[in-house]
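Every number here is computed from the coordinates shown, using simple stated rules; none is lab data. Everything numeric in this text was worked out from a predicted model, so none of it was measured. Cβ atoms are built from the backbone, for glycine too; each structure is taken alone.
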Structure 1
Amino acid sequence: MANHKEAKTIQAIILAAGTSSRFKTGRTKLIEKICGRPMILYPTGIMQQLGLKTVMVVGFQKESVQEAVINHFADSVTFVHQEEQKGTGHAIACTKENWTADHLLVLNGDMPLITQDIIEKIIKKHLESDAAISFATAHHCDPEALYGRVIQADNNIQIIEAKDFEGDLAEQCCVNAGIYVIKKDFLLDHIDQLHNNNASKEWYITDLVNIASKKQLKVVTVSVPFDRIRGVNDFKELWAAEQIKKSEIIQHWMAQGVRFCIAHNVQIDWNVTIGSGSFIGSGAQLLEGTKIGKDSTVGAFSFLKNTTIGDRTHVYPHSYCDSSIIGNDASVGPFCYIHGDSKLHDNAVVGSFVEVNRSTIGSFSKAKHLAYLGDTMVGQQVTIGAGLVACNYDGAKKHQTIIQDNAFIGGNNTFVAPVTIGASAITAAGSTITQDVPANALAIARERQVNKENYADKIREKINGDKTETEVSTTTPWAPLEAGIIFKQAE
């Protein structure tokens, strides 16, 4: 927080114990990802940015929630277990031994769109007004949205949960946002006064507002935009929240000079970065910390995950790049597969239907067509012909292929690793290389071709003569195979 003194007087409590029953998955909703980040990490991250000491109430599938939080924020969050999920009021009561600050900020864990400025606004107003309890409100007219309704009349204010509300939900559109700031002294005096005389048979934190209002204690409300405080209770609401979050991310990068083609068709995660002047094609998926440099192009329906793309690099449509690095001025795709911590240096070219796995491609080297490069170290200015297969696996271990600078690899080659192709060496088309090739050598590893003049007619006569025995004719698809067998016999 801007005021560090305020941060010391406030501590945060995040409610994350619910059963997520409306998701109907049997899993906690709090680890469902929104733009690549588990939902629970959004409000938790805001608390970390504000420097607030944080307690998180966990219950249903607590191990999954704790693991997600610890993986990102280490031990900066204290966990309290709510063994039975008896409502938000009961969840707060479970944290009583952890109340150390003068004021407690309480919010739900399923608020992925909440922002730091909204939290600061609520805290500021609470402290300035010296309220017993402050809470955020919003306006939402959908009667199907199960938010508690905020009713103000005759200097009295109360929150009635949707299940208990008997009025017109569409007419009463002021809803409870689920964010509270409460004086610790007020909480200590009244937390035991909550009851469960309601439709859900639960203890509600909202009843604290009703208690404060009846006792003529100061209650403050802060109006905030609904889209910022919307909760996520099913996949429809998760989809809506993710569309908003994705739109925010894309608009941010647009403001930084990035062009998106049909932006609503692009999937982008929260921690992706893109340089100015770059272009993102329709249907592209940019996931998990992918970094794209300046003036680069990512073609339509390409998939980039945990991948770094340099400046002025062109990723053509339908390319798949995972956990790899692609340098500047490189060219990738279309329909290529680069993965396994592979690295393409500057000006490298990997073309159609080429797979690169745990491999390095040197500067100005190119593999333009139909190749598999597994555990292959390719030097600079190497030309790799179509159809190369680096046979890196012998059934027990993976082995490495090394292709040194300026080598020229002929089409339809097979390299049986471990093997090294020396600098400036050439391998002939159709070769199966099982031994190292010295620098500047020509390697030919194929059976010598033999042409027998006027022998084709003899083959056909033999096939026709054996027709009754073999039950094949020259018009069947097996005729070339039979011809091959007869040819071998004739030799």
Structure 2
Amino acid sequence: MSLLEVEIRERRAQARGLQRALEALRADLVRRSEATLEGWDGLIRRPEFLPSARNLADYLALRRGDLVPFQAPLASLGLSSLGRAESHVRPSLDAVLASLAMIGGEGMADYPTVEMFAAGPARLAARRDVLFGARRDAPRSRVMVTLPSEAATDPTLVGHLLAAGADCIRINCAHDTPDAWAAMIGHVRHAAVRMGRRVPVQMDLEGPKLRVEELSTGKAESHKLFEGDRFEVVERFSQNIGHLQIKLSHPALMAAMVEGGALWINDGKLRAKIISVAKGRVLAEVVSTPSKGAKIKREKGVNLPGVDLRVPALTESDVANLDFIMSHADILALSFAQTGADLRALFAELDKRSDGGTSRDWPALMLKIETPLGLRNLPALIVEAGGRVPTGVMLARGDLAVEIGFERLSEIQEEVLWLCEAAEVPVVWATQVLESMVKDGQASRAEMTDAAMSQRAECVMLNKGPHLIPAVMFLRDVLMRMDRHTNKKSPRLGALGLWHDL
């Protein structure tokens, strides 16, 4: 027997072994996926979302185990390693099995149709356009811009932002007033008509305030602390105390503090350890700040990393703003989305305002994922929300990074992108994108890389700042360039012009 014949025999045996293993994996996938879908029964009221939920259930079942042992052997046979199966899980697995059957000589299997592979990405692209606007001359990823307060009185600012490349607009209801929001939206609608475009408007509910509310009597509006300094979180200020005392905006924060736990303020610039807990009083010691110290100010955010705060997402202030949002916004963003109960509370309020209509009268829904609990519940949140109304997911990377740990953010944002692609739900890559450029006029090298990576999401959000217009132009240029090279996780192998003469 020649060496070639030996090699062929070994390859066929390898293919047969892989085929049997993947057939077992597929059978387990189908069983688990069907059980998951059964658990979601009753949540999906929009028939058009059912294929997405089914593919998501398949993906959760597929990624339950470790696929790494399969990947190199499959690649050595010239087959898909299943590394890009998110938007077509079962067809990807079936195509590999059909090829293994052919190589191994054990039976014949039909290949999935090309349409089976195209359906998921087509649905995702269509949903992206519904949420963030459709433009032929735009990057695959849309650009969302947060309006500053001056947009209410300066209609030219909105026009310049749209001309620079903004596809959709965000208004944060934590700032300004309904009159200002109405003026902003009026400027957006007017500019969009003038440009012959549809420019969706997203309005973000403020959500529960988890912030520093007040500093102790006699202290300035801000107080700088350094490593080793101590301060207290209190319900009531005391007199003649030698260290800073602060009050927080939500009682759940103090109630959740435990000795030895972490307390972070201002996106983790100040990190403290809880030394002792008494009724109405918590003593904390600073364990980390920048070299120049960190200021505690009113309105700065407060986080308790590792703690699940069971705080309802919908506040009285949010409910009061729903009438305005329902009559003006294209997208309603639910801040602090954590549980199905949060969604059901929102849906109940929207139902009250539908005048006997259906959820088709509602704005689209954006789930802002900011906590570990929201992250763990994300598949169920997507299904319950997407089963009622067009839905997107916002990666609120500021709070999320503080809550899960900065070192975990990179891997978690990858996993969220994969999960949402499997669910055919658009993702917004948000928080601190090109922050230095927006604020100071020049981006850091790390921010340029982050902006390039953001191209894998369906939309990228820029926050407000004095250099917002050039930042929009810069981001749009980066996204257009990256479109030449990648589509989601898949590299696009166009010609490399830099070395074409070699």
For 0.85 (FRET efficiency 1/(1 + (r/R0)^6) of positions 155 and 315 (r between Cβ atoms, R0 = 41 Å, to 0.05), calculated) the corresponding structure among 1, 2: 2
Origin of the derived value 27.9, 86 (Rg and Dmax of the Cα atoms in Å, for residues 67-250 alone; candidates 1, 2): 2
Per relative contact order in percent (Cα under 8 Å, 6 or more apart), the highest-valued of structures 1, 2: 2
Comparison of 1, 2 by distance in nm of label points 7 Å out along Cα→Cβ at positions 195 and 347 - largest value held by: 1
Among 1, 2, which structure scores highest (criterion: mean count of other Cβ atoms within 10 Å over residues 235-242): 1
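If FRET efficiency 1/(1 + (r/R0)^6) of positions 59 and 427 (r between Cβ atoms, R0 = 35 Å, to 0.05) is calculated from each of 1, 2, which structure is the one that comes out at 1.00?
The structure behind it is 2.
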Mean projected area of the Cα convex hull in nm² from the coordinates reads 30.3; which among 1, 2: 2
For helix-only ellipticity at 222 nm (-39500 (n - 2.57) for each DSSP H run of 4 or more, over all residues; to 500) computed as -14000, the structure of 1, 2 it came from: 2
Comparison of 1, 2 by mean count of other Cβ atoms within 10 Å over residues 291-298 - largest value held by: 1
